[in-house]
1. For distance in nm of label points 7 Å out along Cα→Cβ at positions 101 and 157, the calculated result is 1.2, so let me know which of I, II that is.
2. Could you figure out which one of I, II the value 25.9 for mean count of other Cβ atoms within 10 Å over residues 165-172 was computed from?
3. When relative contact order in percent (Cα under 8 Å, 6 or more apart) is computed for each of I, II, which one produces 25?
4. Taking -3500 as the value of helix-only ellipticity at 222 nm (-39500 (n - 2.57) for each DSSP H run of 4 or more, over all residues; to 500) derived from one of the structures shown (I, II), identify that structure.
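Values quoted throughout were computed directly from the atomic coordinates according to the rules given, and no laboratory measurement underlies them. What you see is a predicted model, and the numbers here were worked out from it, not measured in a lab. Cβ atoms are built from the backbone, for glycine too; each structure is taken alone.
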Structure I
Amino acid sequence: MRLLIWFFGLTALVLGTWILWGDGLESKFSHEGAVAHLEEAGSFAWLVAWALLVSDVVLPVPGTVVMSALGYIYGPVMGGLLSAAGSTLAGLTAYGLCRLLGEHGAKRLLGEKDFQRGRRWFANGGGWLVCLSRSLPILPEVVACTAGLVRMPFKRFVVALICGSLPLGFVFAWIGAAGRDEPALAMALSLALPALLWAAARLILRRLEKHEE
């Protein structure tokens with residue numbers, strides 16, 4: 001029960017920041033606005049973009065717009081790599097911040113029963129949620145924080161995170177570089193490609209884990 005309260009409470013908190021500040025940030029970070037903002041940073045545009053993507057952990061920054069701007073400035077390949085790296089860094093930040101609570105702190109927050117339930121779930125099937133959540137609104141921060149709180153195995157979390165972030169970064173960088181606006185295609189690719197990557201990575205992880213045994 002406490003795990004559900006945590007998950008939905010954190011979702012409500014993130015949603016609340018979108019309601020309060022989302023419109024203002026979205027108007028500031030239109031595609032043209034994001035490009036102009038990054039271009040002002042010159043050769044450090046990538047670093048500013050990473051800072052914006054990481055700040056999405058606590059602020060309603062439209063990450064996909066930032067990724068599109070990276071694609072416009074650096075091209076679909078380098079822009080895709082930078083976008084994927086920024087999304088990965090954001091996920092690691094959320095995971096790490098909640099993992100800092102430690103196992104004792106997490107148990108006090110969730111209770112022993114819910115902590116163990118969450119730990120088992122994220123150790124087994126949580127990779128799908130981590131991977132697929134990267135392309136959805138609100139959920140990336142909530143899922144990464146919860147994964148850190150219940151101490152999802154770090155290797156499994158990172159692999160799932162990369163499987164979700166790579167396609168997301170390249171899809172939106174390509175859209176930005178090509179000057180396109182195709183939300184339906186972007187959403188389809190941002191869900192289908194991560195699912196395929198994680199399905200393959202999951203098999204490899206299982207074989208490696210069996211080999212280590």
Structure II
Amino acid sequence: MAESGLSVVYSDGHLVVVEKPGGLLAVPGRGPEKQDSVATRVKKMFPGCIEQPTVHRLDMATSGLMVLARTVDVHRHLSIQFAEKQVEKKYVALLEGEVSGAGGEISLAFRLDPDNRPWQIYDPVQGKMGLTRWRRLELENGRTRVEFIPLTGRTHQLRLHAAHGRGLGCPIVGDSLYGSGRFGDTMYLHASFLAFTHPVKQIRQEWQSKVPF
């Protein structure tokens with residue numbers, strides 16, 4: 001099902017799982033030119049949806065799976081699952097350069113740079129810890145395809161963990177903040193897997209999304 005340029009991979013009376021295209025905001029921004037978003041499109045597609053259906057977010061440049069709640073109770077239950085790290089998420093990224101090693105875990109504390117928003121900077125003293133598990137999938141003509149499993153949900157976590165010298169030291173291809181991409185470029189980061197317990201049906205459900213690069 002695809003409406004309003006948004007692919008819906010699952011929906012019922014309680015929640016919606018969509019594939020967000022890269023370049024679309026997850027929630028509305030400030031100003032009339034930034035009102036188009038996953039949240040606003042879902043509300044148009046599903047009348048009666050709550051005002052703020054978004055349970056989690058993907059960066060504007062990131063593509064892939066997102067879940068949105070249609071009721072207040074479902075939003076609360078899903079939010080608790082995210083907060084208690086009961087939701088499984090996997091991403092695939094293509095990185096600039098060749099990453100050595102087969103995989104591991106990245107642990108870096110970082111915070112917003114208030115003088116250079118929305119940049120996040122490494123700060124072992126005042127930063128909040130971000131944890132990411134990673135696995136090298138293959139090398140492709142001087143680039144590296146990796147799988148990321150975020151264990152925390154910090155802003156720009158995967159982008160910074162890929163680019164920073166204390167992480168993998170290889171920015172995501174097309175990243176205009178931490179790599180060599182320019183604003184508007186396609187960023188090669190895709191939310192490819194999502195799993196959680198349905199708040200009403202009380203069964204574990206999972207979805208996979210084909211990586212577009």
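1. Traced to structure I.
2. I
3. Going through each structure in turn, the value belongs to I.
4. Among I, II, the structure yielding -3500 for helix-only ellipticity at 222 nm (-39500 (n - 2.57) for each DSSP H run of 4 or more, over all residues; to 500) is II.
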